[in-house]
1. Computing Cα extents along the principal axes in Å gives 45, 32, 25 for which of P, Q?
2. For which of P, Q does distance in nm of label points 7 Å out along Cα→Cβ at positions 36 and 68, calculated from the coordinates, equal 3.3?
3. For which of P, Q does mean count of other Cβ atoms within 10 Å over residues 28-35, calculated from the coordinates, equal 13.5?
4. Work out the source of 28 here, i.e. which of P, Q gives that when relative contact order in percent (Cα under 8 Å, 6 or more apart) is computed.
5. Which structure, out of P, Q, was FRET efficiency 1/(1 + (r/R0)^6) of positions 12 and 52 (r between Cβ atoms, R0 = 35 Å, to 0.05) calculated from, if the result is 0.75?
6. Suppose you compute helix-only ellipticity at 222 nm (-39500 (n - 2.57) for each DSSP H run of 4 or more, over all residues; to 500) for every structure in P, Q: which one lands on -3000?
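Please treat every number below as a calculation from the coordinates, not as lab data. All of these numbers come straight from a predicted model, not from anything done at the bench. Cβ atoms are built from the backbone, for glycine too; each structure is taken alone.
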Structure P
Amino acid sequence: MLGINVEKLNENLIINWQLSKIEIPIKEINDVFLDPNYGGEEKSAVRIGFPYGSTDRVVIKTANNTYILFTTNAASIMSKIVS
């Protein structure tokens, strides 16, 4: 329950963290990358996870939103998204 859970289900990327569930259609994802900035570069981004306890930030950009996932397991999350 502490970490962010990311999985692909049908045509959606499902992100679960605590009591939140975010569904992003895979076809709407434009870019996925690691952000070197501590709080993330985009001010209006949806932030998921604990920023102060994490070292990595995975950014998911769509046409409508930007999501920043604060995690210590960026490699695993990136592989689930990109695969």
Structure Q
Amino acid sequence: MAKVINDQTIWAYTDLLLDEMGPTLDDGVAEEGLSLSSQWRTAPLWGLAMTQRVNRKASFLQDGRARPLEEAVIWHAGEATNT
């Protein structure tokens, strides 16, 4: 299996950063000393195009509160407000 993925470029489609999501997505859960409860790490988006075809019950956002994907976009606030 390893030979199949050698020398392959993987496009993660994520910045892997902690993003300030604003008060509407503040879930009250924080990594002590590492984040605020309104900060979430950007999840990789690889395979996203097939997600709902493979799993019709797929949900989005870090806590799964958004269905469909468009709802996840609408929930964003904080740093995403001006983009």
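1. The value was obtained from structure Q.
2. Comparing all candidates, it corresponds to Q.
3. This figure was derived from P.
4. Derived from the structure labelled P.
5. P
6. Going through each structure in turn, the value belongs to P.
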